[in-house]
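What follows is a set of structures for review.
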Structure P
Amino acid sequence: MNFSLLLVLAVALSGVICLLDIVIWRPRRRARAARAEASSEGGLGAAERAKLYKEPWPVDYARSFFPVLLVVLVVRSFIIEPFQIPSGSMRPTLKVGDFILVNKYAYGLRLPVINTKFLDVADPERGDVMVFRYPEEPSVNFIKRVVGLPGDRIRYEGKQLYVNGEAVTKTLVEKGPEASPRQLLLGETLGETRHDIYNNPLDPGPQVREVEVPEGHYFMMGDNRDHSNDSRYWGFVPEENIVGRAFAVWMHWDGGLPSFTSIRHIE
């Protein structure tokens with residue numbers, strides 16, 4: 001289900017109904033009431049007057065819902081949109097069941113549904129956690145970390161990431177952490193962003209010979225390096241598929257009671 005399309009259609013329909021009422025139907029109701037008032041010797045009673053001025057139910061509903069729907073559309077399309085993390089590809093940064101907030105204007109403003117950018121703001125930076133539409137199935141949203149910018153040369157070999165020929169700095173944080181005993185918890189620095197990743201020393205994982213990121217595209221990887229369906233498998237993310245930058249976790253829900261103890265900024 002394309003929620004953005006449904007929201008746009010709901011705003012358009014309710015807005016058209018409100019406009020038609022202002023321009024056509026409301027003046028007709030008032031004229032009808034004025035004629036009835038003039039033809040009545042003793043004047044209209046309160047009940048009769050209310051009946052003549054009463055808005056039809058579609059107008060009543062449209063007038064009530066239009067401002068609410070419009071605010072939701074503007075906020076969701078241009079300011080902040082909530083998402084839920086459905087998989088473990090971004091562990092340990094994000095957990096399955098995390099509800100995140102995505103900044104929709106960080107990389108420029110786009111029209112809803114058609115996703116055409118009409119205002120440039122900034123470009124993604126190496127290390128950003130970004131939500132984008134999966135290139136092979138654009139109706140599905142993915143979340144990964146920006147590893148390669150346009151023009152970068154990327155290589156991933158022996159569980160080591162290389163950007164423009166230089167190995168990305170990694171430091172051991174913990175062997176076999178409680179949350180994932182078979183993995184290594186490592187600290188990695190991409191650009192100015194320091195974050196944690198998982199590597200499984202027993203899993204050879206994918207190898208990527210050096211590739212150059214095309215203009216207008218990005219190379220994305222999950223922080224759970226051996227359990228992430230990312231650019232190492234299906235290639236680059238085009239700029240037009242960008243949804244926004246994930247910046248905060250506001251709730252966690254794993255099927256029981258929602259938890260707000262995991263509220264945090266996303267690094």
Structure Q
Amino acid sequence: MTCRPKVLTTSASDRLPSPPARPVDRRAADGNLAEAVARDELRLLYQPILRIPDRAVVAVEALVRWEHPTLGLLTPDRFFAAGHLGGHMPLLDRWVLRRACTDMLELRGALGCAAPAHVNVNLSAPTLATDFTEPVLAALDRTGLPARRLRLELCEGADLETLTRAAPRLEILTRRGVAVALDDMGAGSTDLRYLSRLALHGIKIDRQFVARMLESPRDDAIVTLLTDLARRLRLRVTAEGVETADQLAALARLGVPFVQGYHLAPPLTLTDLTDILLAA
């Protein structure tokens with residue numbers, strides 16, 4: 001029997017109840033990420049990554065949130081800056097790695113071989129400046145997730161020196177089967193040099209170019225250029241931030257194979273993701 005990934009024929013947003021409206025509180029988060037980890041206040045959501053031709057869910061990206069005791073569910077823009085200043089990003093990344101690997105095993109237990117093939121986990125610039133091979137391999141060993149199921153996304157905020165120094169550690173992980181992608185491609189100033197120095201398996205086109213590609217010939221040209229470049233380098237290319245059917249159609253015409261964004265599916269809890277894929 002051939003096992004195929006689950007297919008989303010309609011937006012996952014259409015299958016979920018609308019969340020209750022919450023007042024927007026723009027205050028800075030109290031406490032720090034170390035305390036949030038200790039109090040078990042962090043949560044992971046998963047945004048599906050789809051293959052355009054058949055809408056198959058081929059991967060999910062792990063996205064962290066903070067269930068703050070007084071401010072509610074916080075997105076990273078509310079606490080990442082403080083996390084960087086406090087030096088807590090490596091701790092956060094280790095927590096995300098362990099949780100994502102554990103959740104991926106649970107998802108595969110529920111869906112079998114029809115589960116998404118990979119889980120994408122972001123590594124912050126401070127983590128890339130450390131010996132990050134140990135926490136990555138430890139997360140895989142402790143959970144039992146096969147290395148080929150994990151894809152690491154390198155943040156655009158890491159400078160060339162940091163990523164150059166990280167290259168030997170990335171090679172250790174790729175030899176074990178972990179894949180590596182460059183996130184937010186086009187948003188940084190030295191991306192092309194990354195392509196020649198790192199053992200990459202894919203790139204993700206930054207959402208700002210996708211958002212404006214239908215109105216701006218320059219942004220459309222950048223998306224086209226990055227797609228062609230990835231194809232020539234035999235890299236997997238994913239477009240982020242797909243918000244409309246017209247954007248999806250334009251990306252399909254350009255030959256972009258993989259996409260993610262709210263038009264297709266929002267970030268989902270593991271329970272909602274499992275239920276939607278079971279129903280697909």
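What to note about this one:
- Mean projected area of the Cα convex hull in nm², for residues 103-182 alone - structure with the largest value, from P, Q: P
- Comparison of P, Q by mean count of other Cβ atoms within 10 Å over residues 119-126 - largest value held by: Q
- Mean count of other Cβ atoms within 10 Å over residues 47-54 derived as 19.4 - corresponding label from P, Q: Q
- When helix-only ellipticity at 222 nm (-39500 (n - 2.57) for each DSSP H run of 4 or more, over all residues; to 500) is computed across structures P, Q, the figure -8000 traces back to P.
- Computed -0.25, -0.77 for log10 I(q)/I(0) by the Debye sum over Cα atoms at q = 0.07, 0.12 Å⁻¹ - originating structure among P, Q: Q
- Distance in nm of label points 7 Å out along Cα→Cβ at positions 135 and 175 from the coordinates reads 2.3; which among P, Q: Q
- Which entry (P, Q) yields the derived value 1.8 for distance in nm of label points 7 Å out along Cα→Cβ at positions 151 and 247: Q
None of the figures in this text is laboratory data; all of them are computed from the coordinates on show. Just so we're clear, the structure is a prediction, and the values are computed from it rather than from any experiment. Cβ atoms are built from the backbone, for glycine too; each structure is taken alone.
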